[in-house]
Structure P
Amino acid sequence: MLTADDRNEIFNLPNLITIFRILLVPVLFVLLFFSPGKLQSFFAGLVFSIASISDCVDGYMARRMNLVTAFGKFMDPVADKLLVGVALIMMVPLGRVPLWIVAVILGREILVTLLRVVAIRKSHKVVEASMTGKYKTGFQIAAIIPLLLHYEYNLGLHYFDFSVDFHVVGMTFLYAALVLTIWTGVDYLYKFAKIFSNS
């Protein structure tokens, strides 16, 4: 049974934005489910972009308004993982992302999430994302948005015509994200080992 204090902690504005981001996950799923063409891909990229912006907004508001909570610290990275996971998984059958890269990235995310749960139950401590982890998330976002757009777009002006292949741009960022994913996974394992050894 939630007390009034519990409800106030969970349902503050930054946490509501985090919950909103989670609610965008099924929207993204539907947009990618039926072999999306250029229009659906554009809206998928738009939905993911809105969710990514909301991630920056809720973190900023939580710090600015002094509304950082244990619920927010736990659910914020969970929301990120859900969005990233659904986007990557749905793009595998579309041929936009190699399965092995998705397996490495999601395997790391699942492992870290499980270890975070164990750490909370064992030591009552929430292991926050490191700065390198935030860079990893940033590169994943920078990869996924163009991969969702996927198609080649003409971005030229009347006197200066050029096209951008968003799939190539996305894959470039995805390989960088893969390196950071492995690096931060090792870093998290080290942090968890320290928590368990001190408890």
Structure Q
Amino acid sequence: MPFKFTPLNIPDVILITAPKFPDDRGFFMETYKQSEFTAHGISGSFVQDNYSRSAQGVLRGLHYQKDPEAQGKLVSVIKGKIYDVAVDIRQGSPTFGKWTGVELSDERPELLWVPEGFAHGFCVLSDTVDFTYKCSSSEYAPNTYRGIAYNDPELDIAWPIKKPILSERDQNLPPLKEADNNYVHTPE
């Protein structure tokens, strides 16, 4: 059974349904297969895997790394439920400043591909969440790590929580129009 790749309203952001094989012992699930991902336009190498646990109401984001340390992210939920958001920050893109969001949970075998040129964030809807993501292209580089305010009124993201718990850093992120961002859209 192959993976299913579904572009969202910003077509570069892709919801991926993974093959899952349940039986009376539990289940087995593939979460990545290079040949299938490459065939659907998700290529390059993954260079870092990250794992986080967060409490209900936590909002992490919106984060990205500037070029030349840009990262794509393949995100998934191991346990719990989140609302995951990607914002197109590629200057000159027809969807610049637009966002797309999707609920991810351990109840569905889904992953989300957030390509380079997008800011990423999520909020926790369950008691806790165990969240994992693979990073493409570049490892974590603190000198190029940036962010955008989750509540930027020009983005108008419909977060499903009203009073998120934020890190001190995330409380002080700028709006997109003031963000340190060097992404430029290059049409194919």
Could you figure out which one of P, Q the value 16.2 for mean count of other Cβ atoms within 10 Å over residues 134-141 was computed from? Q
Quick check on the output: 1.1 is distance in nm of label points 7 Å out along Cα→Cβ at positions 38 and 166, derived from one of P, Q. Which one produced it? P
Source structure (of P, Q) for volume of the Cα convex hull per residue in Å³, computed value 120: Q
Can you rank P, Q by distance in nm of label points 7 Å out along Cα→Cβ at positions 54 and 86 and just name the one with the largest value? Q
Can you tell which of P, Q yields -1000 when helix-only ellipticity at 222 nm (-39500 (n - 2.57) for each DSSP H run of 4 or more, over all residues; to 500) is derived from it? Q
One of P, Q was used to calculate relative contact order in percent (Cα under 8 Å, 6 or more apart), giving 22; which? P
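Each value in this text was obtained by applying a stated rule to the coordinates, not by laboratory testing. Because the structure is a prediction, the values reported are computed rather than measured. Cβ atoms are built from the backbone, for glycine too; each structure is taken alone.
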